[in-house]
1. Quick check for you: by distance in nm of label points 7 Å out along Cα→Cβ at positions 117 and 133, which of 1, 2 is greatest?
2. Which one of 1, 2 has helix-only ellipticity at 222 nm (-39500 (n - 2.57) for each DSSP H run of 4 or more, over all residues; to 500), as calculated from the coordinates, equal to -8500?
3. For distance in nm of label points 7 Å out along Cα→Cβ at positions 69 and 101, find whichever of 1, 2 sits highest and give me its label.
4. Given a value of 10.1 for mean projected area of the Cα convex hull in nm², calculated from one of 1, 2, which structure does it belong to?
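Derivation of every value follows stated rules applied to the coordinates shown; laboratory data play no part. None of these values were measured; they are calculated from a predicted model. Cβ atoms are built from the backbone, for glycine too; each structure is taken alone.
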Structure 1
Amino acid sequence: MKSILTEPQLEITIKRLAHQVLENHVDLTNTVVIGLQPRGIYLSDRIVDEIKKETDSNKIQYGKLDITFYRDDIRKELHIANRTEIPFSIEGKNVILIDDVLYTGRTIRAALDALLDFGRPEKVELCVLIDRRFSRQLPIQPDYIGKSIDAIVSQKVKVFWKSKDGKDEVCLMND
């Protein structure tokens, strides 16, 4: 197991991502943030907390999206859905999707399908903590990247969150 981001590095990276989002969306009135269940919400919670420190917290619309039943690569197994919480319309809005690791792109494709159930956004941007650049199966690229890594297929990126795993760290693991 090799550490990619330590706790202090992860904290700085989250702050940077939040500031990059604010740079491009100074007035958040037409922007919504949506974290992807299950693991993307740990990152989105932290980014939203950072954004709230910098701006009026009433301006930010934040939701959580479960894409379990929109996936095309896990249909044969029984899955328990997470909760989707999007208490607002995304019609005509700028949507910032947040997930922890971008790998094949299939999760994001499923998220785009799921989003259409909540309206037609004006624009969708993608924010990820880790971009596994050379593993894409679909033409999906992030707009905001915490860290890009090159990893072979047999390696797994594991993101540990203090609120769930007891520590903040990103590791590269060999199978």
Structure 2
Amino acid sequence: MIEEFKKDLQSTLEEFKNKLREIRSYKFALHWLENVVINAYGKKYELKNLASISQLDIMKYKVEPWDENILSDIERDIKKTNFGGSVIKEKRYLIVTFPPITEETKKELLKNLGQIKEDIRIKARKLRDEFLKELKDKKDRKEISEDVFYKTKDKADKEIEEFNKKVEELFKEKEREIIG
């Protein structure tokens, strides 16, 4: 039972990590660009499946499609995202430049970051509450002893404590990245 709870917490932590990758910082997350959805060949693909992406400097990326025929599709779909930067078409590749982050944007990003952290912590608390309710029901039905109940509850509390530490570490790391 506790193993399933650990898996749920780990899955929630992965969700948090993915959300953090999507938040732009002064080093624009390559993750964002890689995952732009491109309509090509009559289907939708993530950019990383259609082109090589290399970082030229802190705000500039080179996108080189493996098939030159879809260069304009890639250009069109990157521009459609309204990311605030520019896309320059060269002969066989694109140069994607991201604008610097303003202080106002940083404040908004930090606010969003705090909200994401709080949402994840709430989700983890709900998981813990559901787990403890199920555990208490088992104790009430005499499926587990009182001793097992308290030991398992302590393990769940330690897991939540560890989860919160990891969330806080990831939050602080992203916060430093945004502030620059």
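1. Structure 1 gives the largest value of distance in nm of label points 7 Å out along Cα→Cβ at positions 117 and 133 among 1, 2.
2. The read-out comes from structure 1.
3. 2
4. Answer for the origin of the read-out: 1.
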